[in-house]
Structure P
Amino acid sequence: MRKQLKKAYPFLVLAAIAGIAVYSVDGLVSIQIMKAIDAVMSKDKSLMFDHIKTMLLLAGVFVPTTLLVAYLKGLYKRKAIVTAKAYYIDKIFDKEINQFQAENTALYLSALTNDVSNVEMNYIDGIYEVVLNTMNFIVGIVVIAYVSPIALAVGILLGLLGLVVSVVMGKPLQLHQSHRSEYYKDYTIYIKEFLGAFNIIKSNNLADKVSNDFYSKSEKIQEKGYIIDKIVSYISATQNFIMMSIMYGLLAFSVWMALKGNLTLGGVILIVNNMEKIMFPLMQISEWLPKVQSTKGIFKRIDEILDKNVDHEETLSVGELNDGLSFDEVSFSYDHNAVLDEVVFEFDKGKKYLIVGPSGGGKSTILKLTRKYFNPTRGQIKYDAFDLKNVQKASYFKQISNIEQAVFIFEDTLRNNLTLYKQYDDAAIEEAIKNAGLSDFIGKSEDGLERMLYDNGKNISGGEKSRIAIARGLLQNANILILDEAFASLDGHVAREIEETILNLNGVTVVNVSHVLFEQTKEKYDKIFLVKNKKVYAI
């Protein structure tokens, strides 16, 4: 992810250039103040007023350039944060389905919220502050060198000493930030899990147990936060002590040079003022560098989460199904839990298949294998003559259409939710609506297909969501139509009518996993498979 943030660096460079302009103007003002003071000491009023006029003109330039720096900072931060989050989402969708499903989604949630927030506060802001304060430091050096190179050398030497001490003290911060990131990961996973089991916790009076566990995990995170804050406080206190010592030491050195006649009064004042402009940037740099360094472990963890493990290279592109899909002695296991054992069966092109069986018997696993979400542990699934394992997902997914019980609704129009942002002619859309039993639903709304659906379909019923999913599947006009408990949320009469429509589709291979069985449609299937005890039987 860190490499992706470089896309925001052009705005950072512009902000740095604008920063140089701001600090240069400020430095020139300091020089004019020095000259004005020296003119006063020499009682040259005309020269004094000339320097004051120049100083006021420079001050007029200072305001717009400062606003420009603030504007460019906003552009840099926006670009960096948007880039980081866009990269994160793109990498998630770059993962294989089986890899994503094998991992706890709370991992991604934790990284997207806690870790990306840390990256924003400590890395994105930190890089900006280090760059801008470096510009300020450079200008301060140039201004002091204009008056006394010796004073500059002493100031830089003392300043670098303080910077080294701060960086060394910041090393433990990186380790603790990495640990807190791990704690947040476990914390987020735990919250997700106990909220998902709310009904079990409530009905079994486990609230006290869960509350105590929640408190314990929260306490661990807060304790780590306390340690991090304590380290930051120690670093800050040490920095302040070192920088104040440097300021007082340099003041004494400048006064000594003035007494020897090597500096004017204006020069002493300029050095004192601009040493603050050197010391303050150094303090800021030494404060931000440990924070920037502390994100190293966070970046590593994010990259590990987003890493795509490719276990098999897909080399084949396929077109329309010609013969069928066949399972040839296919076995499959989730870790060490065997679900299917050397099953043999096939789905011939254009035929209709019903899959039944007890819960947990392997019905959904067959669908996942058919959808190419997983590859078999042993054996082959063949798409015509091709080993499905070698077929590229992009080409295969064009041939299949999925209708699932769980339906995601975009916050958009009904039309876009049906077409999924693809182009279809109106006749095809109307046919899908009719066959999915959506005609009455659409007719009730004045907006028709332009009706807005909100927040994953909160303004429609579960049955209406199911019919939208069915219409989506029919609209894709794919070779293979896969249904996973698609009728579970529908009224029996409506479900039977839709099932009859699907079974009458010509040339489409239908694979339906369902516990909803109708005697009127049952006989229309070419074959019914029973999945039980790791085997598949034709009944």
Structure Q
Amino acid sequence: MTLPSAVSVQPTTSEALRQARWADKVQVLDAPGAPLQSDHTIVAITSEAVTPELLSAAYDGAKVIVILAPEDGSKMPDALPGYRGLDRSPVGEWILATNREISVLARTPSEFATRTSLATFTPPQDATTLMTVNIALKNYVVASQQPLGHGLLTVIGLDLATLAAPRSWPARFMELLVAQPEGESTKTLGVGIVGYGPYGGMGLYHGTASEQTPGLRLLSAVDANPTRITQAQQDFPGLVGYRTADELFSDSVTDIAIIATPPNTHFQLALAALEAGKHVVVEKPLCLTIDEADKLIDVAESNEKVLTVHHNRRWDQDYRTLLSLVDAGVIGEIFNIETSVGGFDHPCRAWHSDTDVSGGLAYDWGAHHIDWIHQLYGTAPERVFAFGHKRRWHEMTNLDQLRIHLQFSGGREATFFQSELDGFRRPKFYVQGTEGTIVGNYVPFEQPRVEPVTGYRVDRYHYAEAPVVLQVALYEGPGRLGHYQPELVAPDTFGFHRDLADHLLVGTPLAVQATQIREVVGVLELAHRSSDLGTLQTLTSR
């Protein structure tokens, strides 16, 4: 079938700039004559904006980025010194290779594919190649950078819409160039984990992620169980082990404290870490009440420290694929989102199922699902109503089932459903738009094997760990629906940690901001209150 035209329609210049997270950090020029700010990054998006005055700003110390606009055809701006041989390629899918020997670009993949128009060119001899494309076994320059006086001149042969596309590698490439610090950055940030946990738990996960993320290194860990500290030191030789969080918060080697303890301890530990001058990552949920979230945000801001939450599920393959379809307008304007998690089985018998420790049924997986809904709509809801059940698992204090209904501006709605009494598992995602519907059904996550003596066996894993298969139904005219199954985007392992390191070391925008997660905590708190009282709750803004 043919995909809808929304997939390939390019946004206007103003729409593209609204999408770009880097746009509010630069001075954008689309015509000559504007006063130039040499202490800013200046981005020229038309050939008319590339003037001798713009280059003078670079000589005076500005970072100047020139985007070669498709409407310029094969004409290179006259003011660019020493650039020649512009060749415009048609819109298509191209594999772009980045020069990872450049410090700031070591934070990108060595290559990635994107659909765009290309302008290739020959830069002057003193320019460094930042990006190339290989066509017919020959490399062509797509982006270059050269020193110009006291500043930098960067030329990029990708169109503005490509560089502004939300959550894409071209946009990340642009964000890194906008934030690019002077000189080579070799700084490494020390990471400490509060609550290392058992082998294979969050300590090993965060430690491995830190070791595989440029600019991060696991240096310390806390656990009241000395056996776990011994394991941590075997996992990561040279690691400093502590018995208490206060010891880690007062050390000189830890820059980032990751709080990986049960939820009812998150607020006090995060507060202590922030007051001790650490950047803080908290496992979800951030805390249990919106008042606690506001307090943590205020302390982080006053101490000029980063506070974020490990919402790593924003980087899941199925969710990122769903988000890209919604961003592209494939199903039109979305107006209803339904997500679910659960099954019919005895709940976890650890602290996860105890309300005093966990916060309640929805504070675990629900934190991710509510965050997904907020990201898909781009805003938090106005009102919250929830209905819970306690019917079967009476030795656990969490509810057995909770349905959270969210009302958004413009009459849009969403529902999160979690149940330990759901004999027929509902779809993970069900998203309705004015042009179609996207559904993602859970599939069994199991691996069959044959043992030499005992024979056939099946290893079963938690169903929610496997990405779901998405199905798209599109309205094609009276009485006719078209169906297709989109390919999932490539995995982005440890994307949360990369994003955090990029923000702290380079200055790119932080994806998971505490002010966003404050609203997630607010929904979770109000949902449980609504279920208890049977009343509609209103979410207050900060």
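Readers should treat all values here as calculations from the given coordinates under stated rules, not as data from a laboratory. Just so it is clear, the model here is predicted, and its values are computed rather than measured. Cβ atoms are built from the backbone, for glycine too; each structure is taken alone.
For which of the structures P, Q does the calculation of helix-only ellipticity at 222 nm (-39500 (n - 2.57) for each DSSP H run of 4 or more, over all residues; to 500) return -7500? The read-out comes from structure Q. With respect to distance in nm of label points 7 Å out along Cα→Cβ at positions 401 and 417, the largest value across structures P, Q is given by P.
Given a value of 0.00 for FRET efficiency 1/(1 + (r/R0)^6) of positions 249 and 369 (r between Cβ atoms, R0 = 35 Å, to 0.05), point me to the structure among P, Q it was derived from. That value comes from structure P.
Here semi-axes √(5λ) of the Cα gyration tensor in Å, for residues 297-336 alone was calculated and came to 35, 18, 7; which of the structures P, Q was it taken from?
Structure of origin is P.
Out of P, Q, which one gives 4.4 for distance in nm of label points 7 Å out along Cα→Cβ at positions 457 and 521 as computed from the coordinates? The read-out was computed on structure Q.
Thinking only about relative contact order in percent (Cα under 8 Å, 6 or more apart), which of P, Q has the largest value? Max of relative contact order in percent (Cα under 8 Å, 6 or more apart): P. When log10 I(q)/I(0) by the Debye sum over Cα atoms at q = 0.05, 0.07, 0.11 Å⁻¹ is computed for each of P, Q, which one produces -0.39, -0.64, -1.06? So the calculation was done on P.
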